[in-house]
Structure I
Amino acid sequence: MTLRPDLAIIAREIAPGSRVLDVGCGDGALMAALRDQKQADARGMELDRDNVTACVARGLSVIQGNADTDLADYPDAAFDYAILSQTLQTTMRPDLVLDQLLRIGRMAFVSFPNFAQWRIRMALMFGGTMPVTKQLPARWYDTPNIHHVTIDDFRKYIAERGIRIEGQWFLRGEKLISAGAANLRAEHAVFLLTR
């Protein structure tokens, strides 16, 4: 099974035997890889009923829940890693969700699409419409994305909150690229954070 590029980075960085909570776990691909390859105690939270069913069919421990409201039910430091992959921009209050991630996990992985990537800028400037791309396939009226975060926005927010960046990776398609001009060049970002 091939993981999405941001998930492959996260899977590679997770220490074997870790306790992991994957928030917005989708169909459970990352949790299954962590369970099978890293012997992790991987748990999940997912909003979509069909994805919860897919996780259960894989034998994964998942609950149907909402990151905006249900993370408060987890105790402090319950996990080594809390993961929020391609979900931050879909939450109502990403600031509060990040606080919860860093409360319940010793470390938090966060990945998101970079809305400042040059192709998006060009589509807006010359087309005057919200772009529909491989990375952002939904149209403006049916997108789950309600917060259009950029790498620079995220870095600034992290710095203001005193959150430490332990690792950062930037992707253009499936390829890792350097941090230089990542806000302009990267389609997706992955951050490893701690308090």
Structure II
Amino acid sequence: MKSLDPIDKQMTAEMTCKCSRCKFSLNYTTPSLSLLCACEDCRQALEWGFEQGGIAPTNLPQLFYIRSDISTIDGLEFMQPFQLRDNAKSTRVYCTKCFSILGVDHPGYRDNVFMFFKGFCCTNFDLSIKPSAVIYLKDCLRGKNYTIPDNIEKIWSFTSEERIRFYSIPEVSNSLTDVTTPAKGMTFREIIQKLPEIKVLNLAPN
């Protein structure tokens, strides 16, 4: 599929934290999927990072999903994986110096892609892909301003009916799928396995 085509050989796709201590070089440069997310977990993860000295959170962060195929890694010693709670499914890797979120793994990504937040790390590749959906609208907070495009799918929660509608979006079904071509480099999940033990923050739901 075009969205997961490898990069031009003349270009190196890079992702870094805000302080540049951590860097990934990627074998793919074009994200295959973008979403807007109002979920409590994304909100808490960004708020917690901000409290440690990171970037101020946004009400409706934009998520990007890119092929999990990483050719080189710098700054492994500054990376730490975190989970919000004991029952968490998502694992987020932060830089321990600037508290950028470098990426997120979730079982639903099937080790085919990993997710990152626009503006909460630095990239040198094209992020012009438009969001395909806004998800977890049930978690929107009263009194907060949410700018939601009119022409994208709006997913309130993930009931059976809405899950079917979500996975019927071509960009979603093409990204959150089993791996068909093995990664040439390391997957994001394999990097997490090389890092120190996952720290559980035990944040209370809000």
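A short reminder: the numbers here are calculations on the coordinates, not readings from a lab. As the structure is a prediction and not an experimental result, all values here were calculated from the model. Cβ atoms are built from the backbone, for glycine too; each structure is taken alone.
Values for this structure:
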quantity	calculated
Structure (I, II) behind the derived value 26, 19, 17 of semi-axes √(5λ) of the Cα gyration tensor in Å	I
Value 2.2, calculated as distance in nm of label points 7 Å out along Cα→Cβ at positions 137 and 169, assigned to which of I, II	I
At a computed -4500 (helix-only ellipticity at 222 nm (-39500 (n - 2.57) for each DSSP H run of 4 or more, over all residues; to 500)), which of I, II	II
Comparison of I, II - label where relative contact order in percent (Cα under 8 Å, 6 or more apart) is highest	II
Computed 23.6 for mean count of other Cβ atoms within 10 Å over residues 25-32 - originating structure among I, II	I
Comparison of I, II - label where distance in nm of label points 7 Å out along Cα→Cβ at positions 161 and 185 is highest	II
